[in-house]
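Each reported figure results from applying straightforward, stated rules to the coordinates on display, with no laboratory input. None of the values given here were measured: they were computed from a predicted structure. Cβ atoms are built from the backbone, for glycine too; each structure is taken alone.
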Structure P
Amino acid sequence: MDTSFISQSLPLFAKATWLTLVLSFFGVVFSIVVGTFCAIINFYKIPVLRRIVYAYIEVARNTPLIVQLFFLYYALPRLGMVLDGKTCAVVGLTFLGGAYMAEAIRSGLQSVGRTQIETGMSLGFGKIKLMRYIIIPQALAVALPVISATTIFLMKETSVVSIVALHDLLYVAKDLLKEGHALQSNLMLVVCYLILILPVSLGFSYLERRSRFAGFGA
């Protein structure tokens, strides 16, 4: 194995890893925000907005991220709206991830017992306090495994952002493959993704165990 090639290419992989981390972070955070908003609309069955949310979820879940990125990066400029590659990547990840997060959080919201909601209302909790202190904490505990899976899914989906001119991990690996270092390039690609995703996976596993334990103790 050519270790000198690995040491020379480390800065490229480090830069690409940081880019992937940044895109993943903002994509996941915004996805949770959008998903929570959509789930609350469905939970309270707000008539017009509920139909819009339903249409959004169906479009987002039934089109590939690469198609969404093509639209954002190549079609929107024809309509007078130009976005740079990073913005397109974050918007695309948010658009896709928000739909999956919405379904996960919605199922969590629906799992909260009616008795607990009525108890909160009898204590004088308004809709905001009821949602903040009773419904959302329990819903997130139920939805946590799906949120975890969706987060990891979105981190893996960053591998297609090279189509919007971003030098992500896959782009760097493919570029270095042209130099005839297939083994080293692929090995470093795998290691970089493990460095990114494994801690997230372990962290969510820990949170899931804690939430199960807390629920059992209750």
Structure Q
Amino acid sequence: MTEPAPPFPQIGIIVGLASEAKLARRLTPNVLCSGGRPDVAARQALDLINAGATTLMSFGIAGGLSPTLRPGSRIVATEVITEFDRYPALDSSAKVIKAHTGAIYSSWSIVSTRQEKTEILARTGALAVDMESGPVARVAQENGVKFIALRTIADPAAHGLPPAALLALSPTGQPRILAVLWSVLKNPTQIPALIRTARETGKALKSLRRAVRRLSR
């Protein structure tokens, strides 16, 4: 028995994590993983356009900036804000997946502390922060294609990230397990925060999976 074709063959999706890529491939085969690197995300976005994508999507988990959002909350961007620019985004899918709508802030580095989140919220009013949406939105605008950002909250506004969660990913978006273990050995006091982060990330991925199911109907 053959599996049904993904519902959105003309969309090209950029993710940062391997776990996000697995979910995104239920929507389209055109999925590339940046490994959490904004520069790579920009190059991959252009590759997808050159391969025929007529819409680009930034897809995955995000950090919360608004204190009203909890782990698993869904967001579809109305715009993406970067340090220097703003880019429009399509939010027509928000009603389908029961998502909040508003701005997403795209940072060049991980926003890891509660203080950083508070400052970005005060400055931009964005609901969430990620690292792929900015470069992908820029490439979409420069090439005249549509852009969508769909995110679910992992670490909420009130929580920061432990050191082990800040380590660079592999190019395929996988955690570097030995580096994580070494970080924990050097600083075991981070273990409770690391467990909390893993639990919140699990909620975000579960919510993302449900969003994919709704979009696939």
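Summary of values
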read-out	value
Which of P, Q leads on distance in nm of label points 7 Å out along Cα→Cβ at positions 47 and 183, largest value	P
Value 8, 27, 29, 21, 11, 4, 1, 0, calculated as P(r) over Cα pairs in 10 Å bins from 0, in percent, assigned to which of P, Q	P
Origin of the value 1.00, where FRET efficiency 1/(1 + (r/R0)^6) of positions 71 and 207 (r between Cβ atoms, R0 = 35 Å, to 0.05) was derived from one of P, Q	Q
With mean count of other Cβ atoms within 10 Å over residues 95-102 derived as 24.8, matching label from P, Q	P
Parent structure of the calculated result 0.35, given that FRET efficiency 1/(1 + (r/R0)^6) of positions 111 and 191 (r between Cβ atoms, R0 = 35 Å, to 0.05) is the read-out and P, Q the choices	P
Winner on mean count of other Cβ atoms within 10 Å over residues 39-46 once structures P, Q are ranked, highest first	Q
Source structure (of P, Q) for helix-only ellipticity at 222 nm (-39500 (n - 2.57) for each DSSP H run of 4 or more, over all residues; to 500), computed value -26500	P
